[in-house]
Structure P
Amino acid sequence: MIDLYCERLDSSFWAEPINALTNLAFIFAAWIVWKHGNCQSRLSSTVWVLIGLMASIGIGSFLFHTFATKLTMILDILPILFFQFVFMWVYARRIINLSKSYAAGLLAAYIFFAIIGAQFPQHFNGSLSYLPAIMLLLGFGLYHLIYKKPEKFILLIALAVFLLALFFRTIDIMVCPYFPIGTHFIWHLINGFLVYLSARALMINLPQNP
């Protein structure tokens, strides 16, 4: 049993009910993207992949916060990574129009620095591994703004949302003595909004063809 959060006090299935159930935010975000995409006739294959990954994030995280095993930790991590990779690749290739080699280099650099950050779990409650995501959103957000893409502020808003989510993720262990359920559940709720904004940014900017 893996115990990483304030809310878990034992090894039972429902030891983290709030952390588990707040993963519905990702399912809700996936539904909203589907609903908007369907209404606007923008459900391309890319958008469908993002919708599936958003739902998978919620399911994987739910499994981890209930079973809390090494296997469910992997099921928690992989959909998040795949969502980031798909978002990064598609935005770089189809919005910025980078070549495959430059997009691959960007992806490789992202993975490299995320791995470096993961080597220091004792700092900021393991949040250093998310530093590349901050830089990515900043870079894409500035591009989105400067080139006046549809909803030009959306990725900078996503960056602000992500920084707020990271704050609550980082302080989770620190607040245990004062707030026994911790703040990790707020990370889930805010990140549900974050993945919605990210998927929407792609959906409304991608060409109409799949």
Structure Q
Amino acid sequence: MVENKRVLGIQLPTDPRWVNMAAMQLEDILTDHAYCEQKATTTCITLIQRYADKELLVEKLAPIVSEEWSHFRLVIKELKKRGLQLGEQRRDEYVNELRQFIRKGTSEANLLLDKLLVCAMIEARSCERFRLLSLQLEEESLRTFYHKFMVSEAGHYKLFLELAAHYTDTDTMQTRWQECLDFEATVVSQLQPRADRMH
């Protein structure tokens, strides 16, 4: 179980106002959640295509493609059950800013490391927010719904870190991961909490 933000290494916790805001705009938050799952699917497919020669990466990410897509379908089902509509996809400022962490004009090994760490960071933040929803939403069925997502995201977070460690040496990976954590904290500190965004 995810006990607190330090389990994930997150440096800056989510603004406590976010859950209350999200609860009041459930259609928007579920819509954004659905598209996050869709984009996670696409990201894993892209990594597999780009690094088809990385046997462990392909082996580990192939099942995640199916899992993330099943999550997308689960969120769509939840929207339908509530008589809500899947709205339009919104620009994900958090992810776009976080991707600036990925070095340009660097070696292939560094590029792969940065991509895997950014994926791990997104999963960690998603896990942290799903945990908040699972603990603080009033409706029990929604708390259960988001608890399952929290557990899944924690597994994905660990997997991306394991892949990063596999494809580089331990010291380099740990140093770069700390830099990613610090960078993400800066990004979060500069973004206003949005009720219609998972991130």
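Structures P, Q were shown, and mean count of other Cβ atoms within 10 Å over residues 45-52 at 15.1 was computed from Q. Here distance in nm of label points 7 Å out along Cα→Cβ at positions 37 and 141 was calculated and came to 1.6; which of the structures P, Q was it taken from? Only one of P, Q returns 1.6 for distance in nm of label points 7 Å out along Cα→Cβ at positions 37 and 141, namely Q. When helix-only ellipticity at 222 nm (-39500 (n - 2.57) for each DSSP H run of 4 or more, over all residues; to 500) is computed for each of P, Q, the one that comes out at -22500 is P.
A value of 2.0 was derived for distance in nm of label points 7 Å out along Cα→Cβ at positions 61 and 165; which structure in P, Q was it taken from? Clearly, the read-out refers to Q.
Using relative contact order in percent (Cα under 8 Å, 6 or more apart) as the calculated read-out, with 28 as its value, let me know the right label among P, Q. It would help to have the intermediate numbers written out before the result.
Values: P: 28; Q: 34.
Computed on structure P.
Between structures P, Q, the greatest calculated value of mean count of other Cβ atoms within 10 Å over residues 29-36 is seen in Q.
Comparing mean projected area of the Cα convex hull in nm² across P, Q, which is largest? Don't skip to the end; give the middle numbers.
On the way: P: 11.3; Q: 10.7.
Structure P comes out on top.
Between structures P, Q, where is mean count of other Cβ atoms within 10 Å over residues 53-60 highest?
Details: P: 22.4; Q: 13.4.
Largest one: structure P.
Every number in this text was worked out from the coordinates using simple rules, so none of it is lab data. Given the structure is predicted, the values throughout are model-derived calculations rather than measurements. Cβ atoms are built from the backbone, for glycine too; each structure is taken alone.
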